[in-house]
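A.B. asks: In what follows, structures are represented as structure tokens.
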Structure I
Amino acid sequence: MDVVFTHCAGLDVHQKSLTACRIVPDPTGQKAEGIADLERFGTMTIELLALVDWLTAAGITHVAMESTGEYWKPVYNLLEGSFTVLLVNAAHVKNVPGRKTDKADARWLAKLMRYGLLRASFIPPAEQRDLRDLTRYRTKLVQERAREVNRVQGVLERANMKLASVASAMMGVSGRAMLDALIAGRADPQTIAALAKRRMRRKIPLLEQALTGLVRDHHRRLLAIQLAQIDFLDEQIEALSTAIAASLVALSTDETAPASVGAADGVSLPTASEAPPVLTFTRAVELLETIPGVERRGAELIVAEIGMDMTRFETAPRLAAWAGVAPGNNESAGKQRSSTTRKGNQALRAGLTQ
């Protein structure tokens with residue numbers, strides 16, 4: 001093999017425990033595959049620190065582990081500063097059915113690592129992972145807000161009101177004023193419809209019909225709770241947006257990547273004085289916003305997920321496949337099987353396909 005890691009380890013990680021297998025060269029030279037040592041550890045921080053000591057004592061330099069849900073992250077946090085850690089897709093390193101155990105998995109990972117047969121998953125730097133956490137959490141809150149708005153519409157429907165049929169932006173300035181009036185106890189459709197603002201005033205006759213219903217105290221109580229929850233989510237989303245903007249500025253200051261420059265036949269490269277500006281995280285967001293259909297939040301999501309260094313993806317098709325927006329490739333014996341897309345990066349895929 002071209003690559004052989006003499007001191008390596010494989011980890012089979014679960015929620016409450018992990019099995020580790022470390023392989024070191026045989027000093028006698030009798031075992032070509034090296035000497036394997038198996039040990040089981042818990043996943044509490046103090047037990048993971050004992051794992052680090054156990055690996056360090058044997059001179060381990062490279063560690064491989066499967067990407068099992070969220071359970072690999074605490075282990076990765078403690079290992080990344082001391083070892084070269086490869087996070088691998090479990091589907092790529094399957095063991096033979098009927099012979100699968102935690103010990104066998106750990107030994108198999110260490111063996112594949114030893115001979116350089118593993119492809120590491122893309123794990124961004126810690127600062128970019130923090131930015132990812134912010135953008136992904138904001139996406140969850142935006143989705144929760146949409147669900148809460150749907151619940152408001154459900155309450156109105158049960159109260160025989162069709163506000164959403166007339167006001168497309170039910171939570172806009174006009175719609176919110178009408179909802180607040182309903183919660184305050186107003187029942188006259190004409191009075192509530194008169195709260196419409198700007199272009200919505202042209203729909204006052206329709207609003208009067210839509211606001212004619214059977215509103216009870218029960219409905220008002222539910223609406224008050226739901227609107228308070230929407231206001232809270234709006235505040236949290238705004239706070240996250242502010243934190244994301246600050247993180248982008250910090251990343252732009254700490255990490256910069258030069259923009260790629262190429263020259264076609266007959267076209268001269270720019271001189272040093274004409275060189276393009278350094279591409280930063282904030283500049284990348286601004287450029288992505290110029291794409292039709294990509295707004296500020298979408299641009300921030302894309303940058304947080306893929307980062308700035310495109311060399312890690314090598315080609316645009318590989319980046320599309322990693323994101324989960326490219327057709328799959330499954331061919332055997334000259335026959336093309338199902339070409340459904342892979343799951344890919346689910347957060348990025350959702351942002352690109354919504």
Structure II
Amino acid sequence: MTAAQLLSRVKRGQTPPLLLLIGPEAYQRGQLKQTLSAAAGPGAVTEHDLTQVSLSEVLDDARSLSLFAADRLIWVSNAEAALPRGRAVADADGPDADGESASAAANAAPLAAYASDPTPGTVLVFESIRYDFEGDDKRKLERVAKFYSAIPDVVELRRLAAHDARREAESLAAQAGLRLDATAFDLLVEALAADLARISVEVEKLALYAGNRKLTVEDIATLVPDARASNIFALVNALGRRDRSRALEILDTLTREGEYLPLALSFLSTQFRLALAAREANLKSAQQIQSHFTRMGIPMWSARAEQIAQTAAKFGKPQIERAMKLIFEADRGLRDARPDDRIVMEQFILKLAG
């Protein structure tokens with residue numbers, strides 16, 4: 001079940017008595033909590049943390065009837081803490097896997113008993129936000145889902161795709177009365193890694209700052225944390241034009257803004273690596289680049305794809321390979337004992353733009 005599907009059920013008065021929320025997406029989780037709390041009414045929400053109390057204590061509370069509210073919401077965080085601990089949890093395919101299964105089944109038995117006869121008027125929500133749906137976390141999340149298998153209604157809070165985050169950001173901006181041009185929207189979403197929880201906070205701040213004025217890319221780069229990456233792209237463009245003077249001016253701006261120069265070099269490395277990959281795949285347009293990297297599981301925004309396309313166009317393959325070599329040398333220089341980061345970066349710029 002998605003968050004939108006659950007919200008639709010709540011609006012129709014069909015809230016499930018037991019819910020399991022899994023996944024790291026914070027904005028949708030916040031929406032669900034706000035909606036369920038409003039449905040329960042003021043003073044009817046109880047919160048528990050399974051790192052502080054046991055599952056049995058939570059279920060005992062759920063069995064209790066409130067003297068002050070007909071409906072209750074019990075919100076339980078850190079649901080994964082109820083799972084058995086030890087070697088078997090770290091390696092479910094290891095020799096202790098059967099022991100873990102038996103222990104987990106025993107621990108989950110009270111939950112299964114409650115699920116068969118939940119308390120009327122009480123909504124019991126368990127949330128597990130620690131694990132993602134990808135990589136090493138996937139198996140851990142599957143164990144959480146297996147432990148709570150008695151709960152029939154599971155909401156998957158997956159990270160939003162870039163285009164979904166962009167669409168939601170536009171909606172949030174419209175609600176806040178914030179006006180941004182299209183490129184500024186792209187930068188806002190990219191700078192905050194399509195994290196809608198962070199985007200919603202920044203939209204509120206930007207709306208207070210802007211008033212009736214329409215904000216531009218320059219405003220986003222100045223006001224939004226992590227948006228200084230736009231200056232990194234400007235540096236790439238200057239290097240592509242062999243414009244030493246402009247490249248050094250941008251380096252001076254980055255230094256004055258307190259940019260951590262090894263991180264700036266890391267951004268440059270990523271930009272050139274993606275441009276090299278685009279060239280080797282014979283990608284000709286920003287649309288092809290976005291589609292190619294998205295299929296590979298690499299988040300790619302339209303503005304980012306356009307930057308990569310421009311970098312690939314400005315630098316030939318031999319030049320990109322040379323740039324990667326110079327980045328490696330600069331990175332090694334930044335790791336030397338007591339380096340002067342600015343001098344190392346200036347030498348890098350002079351060599352690459354030479």
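Derivation of every value follows stated rules applied to the coordinates shown; laboratory data play no part. Computed from a predicted structure; not experimentally measured. Cβ atoms are built from the backbone, for glycine too; each structure is taken alone.
A.B. asks: For structures I, II, calculate relative contact order in percent (Cα under 8 Å, 6 or more apart) and state which one comes out highest.
C.D. replies: Evaluating relative contact order in percent (Cα under 8 Å, 6 or more apart) on every structure, the highest lands on II.
A.B. asks: Can you tell which of I, II yields 5.9 when distance in nm of label points 7 Å out along Cα→Cβ at positions 25 and 241 is derived from it?
C.D. replies: Of the structures listed, the value fits I.
A.B. asks: Can you tell which of I, II yields 167 when volume of the Cα convex hull per residue in Å³, for residues 249-336 alone is derived from it?
C.D. replies: Only one of I, II returns 167 for volume of the Cα convex hull per residue in Å³, for residues 249-336 alone, namely I.
A.B. asks: While we're looking at this one, here's another question. If helix-only ellipticity at 222 nm (-39500 (n - 2.57) for each DSSP H run of 4 or more, over all residues; to 500) is computed to be -15000, which of I, II is the source?
C.D. replies: Among I, II, the structure yielding -15000 for helix-only ellipticity at 222 nm (-39500 (n - 2.57) for each DSSP H run of 4 or more, over all residues; to 500) is I.
A.B. asks: To which of I, II does the computed value 43 (percent of Cα pairs over 35 Å apart) belong?
C.D. replies: II
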